[in-house]
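Structures given as structure tokens follow.
None of the figures in this text is laboratory data; all of them are computed from the coordinates on show. As the structure is a prediction and not an experimental result, all values here were calculated from the model. Cβ atoms are built from the backbone, for glycine too; each structure is taken alone.
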Structure 1
Amino acid sequence: MISAEWLKKTELFGNLNESRLNTVLSRSSVESFPEGKTIFRQGEEATRLYILIEGAISLTVKAQELTDFMTSKIENEGAAFGIPSLIEPFHYNVTATCLKLSRVLMIEADHLMKKMEEDPKMGMEVMKKLASIYFNRLNALRSGVSNLLQALKSKNQSHP
């Protein structure tokens, strides 16, 4: 069982007090997934929020008819994924696949959303952290794309 003390160390719930942390944990469970297991797929209804306990998760996007490409690798203990479970239209925007044996905390999103509506201070704290996580991941993705484009440009210039 995961404790409120452990949940306090996660990227999403670090600003919540013990009572609110216990509220989050009240409708959660821990599950282990083997390497190669898909936890959820892009486009599916987002019903759970996930927090990595241990392991590594690949987040990939399928762009039209192109092959999947990795957008993020979740490998830090306490990292959140499945965030679209808290944001309309409540569909996962990536596919999450285990890169190795992984344990995750699964939180029922409908319960969490209800509690956030009942306790606006809790809701505001979670949504502020959520925005920060998205912003940081977007910046990391932009940086990766920029580096890739720069490398391709350099390669093309050196091979006319």
Structure 2
Amino acid sequence: MAQARSGADAWRSLFRIGVGVYWLYFAATKWPVNLGLSSFGIDWVHPIMITTSKVDPIPVVRQFMQQVVLPNWQFFANAQTVGETLVGVLLILGLATRPAALLATLLALGLSLTVAFAVSDVGIRWLYYLAVLASFEVFVNGAGSLAVERSPSVPQWMRS
């Protein structure tokens, strides 16, 4: 019984780390080019936001994209990038796992309700939907056994 629990805890850790790598990878595609860590920057996001503001099937989201997001697209793209980076690092390390996974779930929901509709291939949309499910799974099940937050030296507010 203890061995099965140990295996499940290890799996939760590996799953959490995998979800963290997912978020960190997609954050890295938007990091500023002048940092030398990415060759993309956030500029590629703007045309997707424009498309989303035209095709999103949810009227209130479409209007929000048109009236709030597009005029301030750089702020929103940078905020998404910072959120994805923070979530990725925290999940990989296993620090504040549940709050980080909740933020990841909210970020993924935002992408699923907006950017996913700019993609014509429904199969690709599932990458956004699966990010919601995977992030929420980490929120529900926690860090697993291989997490920095399990160290006694980590402050209580950084534990799940």
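Worth pointing out:
- Of the structures 1, 2, the one that 10, 37, 33, 13, 5, 2, 0 was derived from, the read-out being P(r) over Cα pairs in 10 Å bins from 0, in percent: 1
- For 19.0 (mean count of other Cβ atoms within 10 Å over residues 6-13, calculated) the corresponding structure among 1, 2: 1
- Source structure (of 1, 2) for helix-only ellipticity at 222 nm (-39500 (n - 2.57) for each DSSP H run of 4 or more, over all residues; to 500), computed value -13000: 1
- Winner on distance in nm of label points 7 Å out along Cα→Cβ at positions 62 and 94 once structures 1, 2 are ranked, highest first: 2
- Structure (1, 2) behind the derived value 21.1 of mean count of other Cβ atoms within 10 Å over residues 46-53: 1
- Identity of the structure behind 3.7 (criterion: distance in nm of label points 7 Å out along Cα→Cβ at positions 110 and 142, calculated), options 1, 2: 1
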